[in-house]
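In the part that follows, the structures are each spelled out as structure tokens.
Bear in mind these aren't lab numbers, they're just calculated from the coordinates by the rules spelled out. Remember, it's a predicted structure, so these values are computed and weren't measured experimentally. Cβ atoms are built from the backbone, for glycine too; each structure is taken alone.
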Structure I
């Protein structure tokens, strides 16, 4: 199998390359023979095969990480710690995962490489932070940070889902109700209007448009439904491609309310992850590479890659971030202070706390904004339909009465 790797020598100089090896453990051993410490190891795409997916809840991973941190800090050997945690795991799927990790570490594989066999359970950031902890001899501290970070991410995702549940449900009901009215209700009302005014009756433009939409939906229901399903499938498939994901993330950064939430989340993730990696002794360039994948937005990830190039050319990280349209000025200013004082991890941790609180405040206030907004939208739709239908009926009824 072929692997790409990033490693550092005894002087702290970073080296990137690729090599053939039987497995990750063999590659790590070969790098150690060359006096290189592996930081990031990735299997090349041509060799990677998706394994069995394990459905593991975030709370299980958080509990496992925190308990493993406590046991490692107490001096309990890794293999024994994993065996103990395997017996305590409630989830059968996670019990299998921990058991597999225990067997791999017992056979000599590093903890990070054992984790990397389960990418659907442990993220790339998680794995690389564990590897940094093993390299720097601070695995217990790294695991403690990871547990806290996972808890914050899970809490944030829960709040976002909770805030978005109301508009999603109301929006879905609105779409279903609209098509129901167009297909079943409006045709009967159109018949009433035709009976009252005759086929040549002059109707307001908005009423005629509504009747035309209803007629089209009624006669092309299967075609419209099929087009919506196929269009949704193709759109989701395109969004999963690198180009589609980038364009979708760029679009999200143009939507007023969503843009603010995404940027705050991105800054919080950047600050917390980068601070943790720097605190673990990982170099700036390697920290940027790992952090970019944890941001969750391809546009900002591309900015960090560009910033890494400028850092490689001798600039301080605060300089390219100060010119970024997405990172607030406070981030680059605080980062500059950290670079001057040598306390980047401490200062960015405070920045992360600030933006995590900002995200919570915005999400908590989102529901109070969305509910009246949805009421206005629904009221507008009902008002347009009522005006389009009842107005002509009343007018035609008066004309018939006067005649």
Structure II
């Protein structure tokens, strides 16, 4: 008989030997204290730490309006959604949130999902599968959720070099002009922090009559005059067919969504298994997201504070000789390379300095691309920044001397 337990134990042991085994830090976050949190240390104690790797870019999970709205909705509606949207889970809050999201991206309609991953996976699979003889053109650095959705469509996928509009142009030109084509890429890439040449890629895609899908998960809330993302910031919303975004990052809650023409959104709503068969977002989550989006549409304070802190941290780290990678977005990659060395540095920062920076290893990044991913936020202080810079500068000085 097959030894299932032995097989999986061996596979896990292999991950540990390669330092790719994932270790989660147990944290407690408390309203009003972020980016402070409590870490459950190996000795059983709870220690205060400062979080420097959160995707809660604007600290909106802590905003009083978001928290108050969530509490009120919990008291008014209860904790659960009651079922899928198709059965008994469509609340007025979900309808209102979809209207706000559609307006955010200047589109006809929007559709909510349980996560950004599901929004990418099920939307790309549903749209691409429906296109007769369709071909999908995917950026080489696209997120795993996009890759999985494209695979699930069972359509032909052509990968173009990362952020290379000329390469995309050549690949599109090599295919039958009459064949339906879908071009999918991200606006802001979460591991390298780089931004796509949006205008160039969209111009090429439209020249060849392709349907366009842009993942704005790490840009919504953070960029644009109303927080609508990088497409809004560059005045390109009207050139994109489908905009995908997340509610768990700049918005500070949880969930994912797509926006686009009414016919496209209605088609996905009617055909996507990841939407049809999933329990709806709970009312208090929808209410919190709704409050956050409405606030971000009118307030630029959080975005301005974020950009100021990012610029300050980046400048201070560079001046201290910490080899951060150049990136124009709010994400500061610190590429270590070796997974074991990266984990050791993360452990030192946490255990010695009370700084929480999670080591990012394969398969999230290439095997030789292990890194710390620093995400400064508007709630970090000058003292927090000084502590981070001093700890990293000391660690890299020792590495150079070794």
Structure III
């Protein structure tokens, strides 16, 4: 039997969720890092877990025409697909979505599955970096070793310059106990807020407020073990979305969010994602569950297409949601409570189109059961995890829904992340 450290020859079959590719060694499933379907490779076995072999490519015996140079440090920043030409990355992500629906949900996605592409460089508006001494970076894949965020190509050059300035400021201040640094900026990168969390409350940390006077920074906060310690400027960044309605009618929806709050992270696909979700929602009342700062619900309300119930349980996001909903209080009701609690009241769902954008864990059993029992006419599900999406879609199909359409959005080029939108009706 093969053992860790052995070199084995494998023919790569297809992609697997998580970034590795699937092959078989004497019938045994092997998940291989650094490969492309169709290639014949020499791989080193790393481990065996749950009957599955894990391996990494060390040599390419038959190379795919879609292989490309990876650049520096391909393990930095979750770049599982960095070695794959971008058009093939998009095709693989569609294949991953189809496979998850078939394997987990026993469902077939529609024959037409568009994949929305992004620019590969500088797409990220939000990032959390780790801090060790005065060094900031992402974790190298599978480790707690820091790597240079420049290698990932995910951040704008101006953002990288800010990070270099922060590193110098930390060193000058003698701060050696940083934990994380959150960065949030708007699409145009004209607003950029930072939030540094340090482990201990030292004199260096208290002095940091004056050290973040860097070009391009509009706000900074410093926390000690999660408790606010010092601040300068504004911790809020904001964007304006121009939303097109019927007969050439357009509205501008302004969305603010706190530097630590959740928001879709791709500056190039933010507008297309909103537009495609809105295209699935008929005119009339809707409910935006896991509303965050109001991305989908407030766009619907702004167009005057129907009243909205926006449900969000995170206190920080609720604060932003309420501020963003202020211009639409005649047609938007904000519910600051968990989705499960809101779904216990039929007024949340009765006769409404439902949009859900849950965390990676997907819908809870209680939420799925409540939606199935209420039977809203249409559900639009936006998901950052195709496995939990397939699971929840199967449960709703079992309750009488059918999948009408699906689309993939490549919010994190070069990574194995698959963002999917599915529309269902009953």
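Quick rundown of the values:
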read-out: Structure (I, II, III) behind the derived value 0.90 of FRET efficiency 1/(1 + (r/R0)^6) of positions 14 and 358 (r between Cβ atoms, R0 = 30 Å, to 0.05); value: II
read-out: Entry that produces 4.4 once distance in nm of label points 7 Å out along Cα→Cβ at positions 6 and 230 is calculated, selected from I, II, III; value: I
read-out: Which entry (I, II, III) yields the derived value 66, 26, 23 for Cα extents along the principal axes in Å, for residues 222-349 alone; value: I
read-out: Kirkwood radius over Cα pairs in Å - structure with the largest value, from I, II, III; value: I
read-out: Identity of the structure behind -13500 (criterion: helix-only ellipticity at 222 nm (-39500 (n - 2.57) for each DSSP H run of 4 or more, over all residues; to 500), calculated), options I, II, III; value: II
